[in-house]
Each structure stands twice: as structure tokens, then as C-alpha cells.
Structure 1
């Protein structure tokens, strides 16, 4: 075996060890839900003369499952965290656009059983690609004064582990879109929807590490 082959073999095995230790996963989610009627634009005062009360969302998330190596991981009942990317459809692309979201998220259990867990998840980030208010071309859209906005999401979820690679999660979440009044009008958008997710762990799930919790 030449030096190049030895190097490639070493890198490959170190990568496998790294993934196994860090428990990386890929997750796909879907939502179809309700838009709260919080302003006139949403209630039908728009170019389409239609109430905007529904949306759908597709997302792809990349996360790391903690295993208890650090004390905080055990204190939070072995959470996972990572980055997510979502695309939203409010069924009015002419006035709202097709917004894209990029965010960080944190998912941790309230309670964990052998295969089930009851989790909460929070996410914070930014959204882009809105068709925002314009006094000439988009005068009705008082919900969004800018093409970008902040993103806040909070949900309650029930997770089921099929095997060492595959999980399914279902529940609901509340989401808020707003630019923080950096540019007006900015009435914002607020949604609630059920959510279903399929998560694939790249390496087989390992057992959680349980260590003595040191006093603060």
C-alpha cells in the first residue's frame, strides 16, 4: 500500500469516528397550517381580494445529537441543535413572494422514554425573498415593509425512534415573521401549523453518557 492510499484510508476512518462521536443527522419537515388574521392585508384588503389564512412549508435541517460528553448536555436531557433552511408558500406569490428562511434551532426533551420523547424546539434566524410593501406596485402589503425579516419559531413535538438511524417527529409550532419595525409598515405575519418530520442519523445511534452532575 503506497503513502497516498494509507493517507486516504486514515482520513476515511477518522471521518467515520468523528461522525460516530458527533451523531450528525439530516431531517425533512412539512407543515400546512393557518395564518392568524392580524391585519387588513391578511383579512382580504389586497389585490386578490382574498383572505390569506393558509400556508405550507418545506424544510431541510442538519443537526448534531448530543450524547452527554459535556455537563450541559446531560442537564438539558441530551438535546440536539443545528441549522435549518425552509421555503414558505402563502398562496399569494404576487404580493407576498416565496420567502426563504435560514435559522439555528435547539431541540430538547421534556421527557424521554425508551423509544419516545416529548420535545420542545425553538428556532431563531432570518427570512429573505419577500415581496414587500411598495406604494406603487404592492401598496396593500402592510404586513411586510422590507424584503427581509426576523424569524422566530417555537414548537411542541413528539418523537419516535424506529431504529438506530431513523426517527419520526410530529407536533405543531408557532412562527413569527417581522423586521422589528426597522422598516415600516411592519404588521408582521404569524402562523400556527401541525408539523411532521423524518430524521435520518448518518451513523447508528449510540447510548447516552451518564455522569455525576457536578454542583454549580
Structure 2
């Protein structure tokens, strides 16, 4: 995945026409598009292919099953055009390794800590263990919450140079600049962009926040 703007659009939409329209509007301001189950279920798996012709696609399927099922899901997502797939790590090393092996060059991202308040109940206490598992299994990166940016810094210490993608910016209360400043490589923004009256302008504004934060970091 390229790292030009460090912004990923979370396309949590169910209307195909609206989804594709927004993708076209923001394509110059995002490094990838994250597609979740609602869009796939309301349209068809072919939406992955259609969006992948415009921008790189990360399938946010949060795959969490036995190794064989993980393997099958990741294979199908990649065959349809996905450049990356998000999986859960709590199913264990064998399941995560199966996903990484099935990706065959595509990227696998392991969830360490969910961004919503409930994420503090079960994922936060074991987030560092899940981050270590991602490293051990050869994943490309991890998911860490922009809603708790201090946790990104903790997880960065565990994963080293692995990519960190941070969801929760905007509607959930996370801030793009804070996430980047604490070690995120990319921020994931959904509703604040695709529900905006001007999605392109909203994406551009977030890109400027990210660029400003990276510029300040270089000067230090």
C-alpha cells in the first residue's frame, strides 16, 4: 500500500451508487479504501473488484475462524482484487498464519484493540499480546485505536516497523493528527468523509492535518 497521504477511507456504506461516487470524489486524497461487510452484503462481492479498479482495497472482514476458514476467506478476497485483509488475532497463531499464507503477497492486518468503548473490555487488556502475535506470524501490520492515541504509542513499541492503521477518527471522536503523532502510519476515516456535504473537501482537510503533523515531526 502506498503512503502518499496516509489517509484510508472507511467505506461503511450500503448504497453502491453512493459508495462508488464517493470513491471517485476522494481517490486523489486517499491511499486505500476500506470495505466492510455492510457494503458487500448489500451489493455483492463484486464490489471489491469494482472499487479495486479505482483504488487499493482493504477488506475489513475481521476474519476470526479456524485456519482453513481463514484461508478460504482471505483467498477469495484477494482473488476479487483486495490488496489487504483485516483479521482478528484472538483465534490464535495458527489462524493468523493461515491468513498470512493465503494472502500470497497481499497485506494482512491484525486487530490489536478495537476503537469503540467496548474495546476496552476485552481487546485492550491483551492488545500487546495480539501485537506480538502479528509480528511473529509475519503480518504486514496491525489495527490500533485513534480514539485512544496513547495506546498507539504502546503498540508501536511492540510491533516496531510494522504498519499501524488507526480507525475511529471523526465520528468516533479520534483525531487524525493525534493518531499520526503517536505513531500511526495511516488513519481510517469513514462517516466524517462520506456523510459530508463535500466528501472531497473533507478528505483534503484531513490530509492537510496529517501533512502538518508529519512536517512538525521532521523538524524536531
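No lab work stands behind these numbers, since they all come straight from the coordinates. Everything numeric here is computed off the predicted structure, so don't read it as measured data. Cβ atoms are built from the backbone, for glycine too; each structure is taken alone.
Could you figure out which one of 1, 2 the value -3500 for helix-only ellipticity at 222 nm (-39500 (n - 2.57) for each DSSP H run of 4 or more, over all residues; to 500) was computed from? Of the options listed, only 1 reproduces it. As an exercise: FRET efficiency 1/(1 + (r/R0)^6) of positions 40 and 120 (r between Cβ atoms, R0 = 30 Å, to 0.05), calculated from one structure in 1, 2, equals 0.35. Which structure is it? It must be structure 1, since only it matches. Taking 13.6 as the value of Kirkwood radius over Cα pairs in Å, for residues 32-127 alone derived from one of the structures shown (1, 2), identify that structure. Traced to structure 2. Structures 1, 2 were shown, and semi-axes √(5λ) of the Cα gyration tensor in Å, for residues 104-167 alone at 19, 11, 11 was computed from 2. For which of 1, 2 does Cα extents along the principal axes in Å, calculated from the coordinates, equal 43, 43, 30? Source structure for this number: 2.
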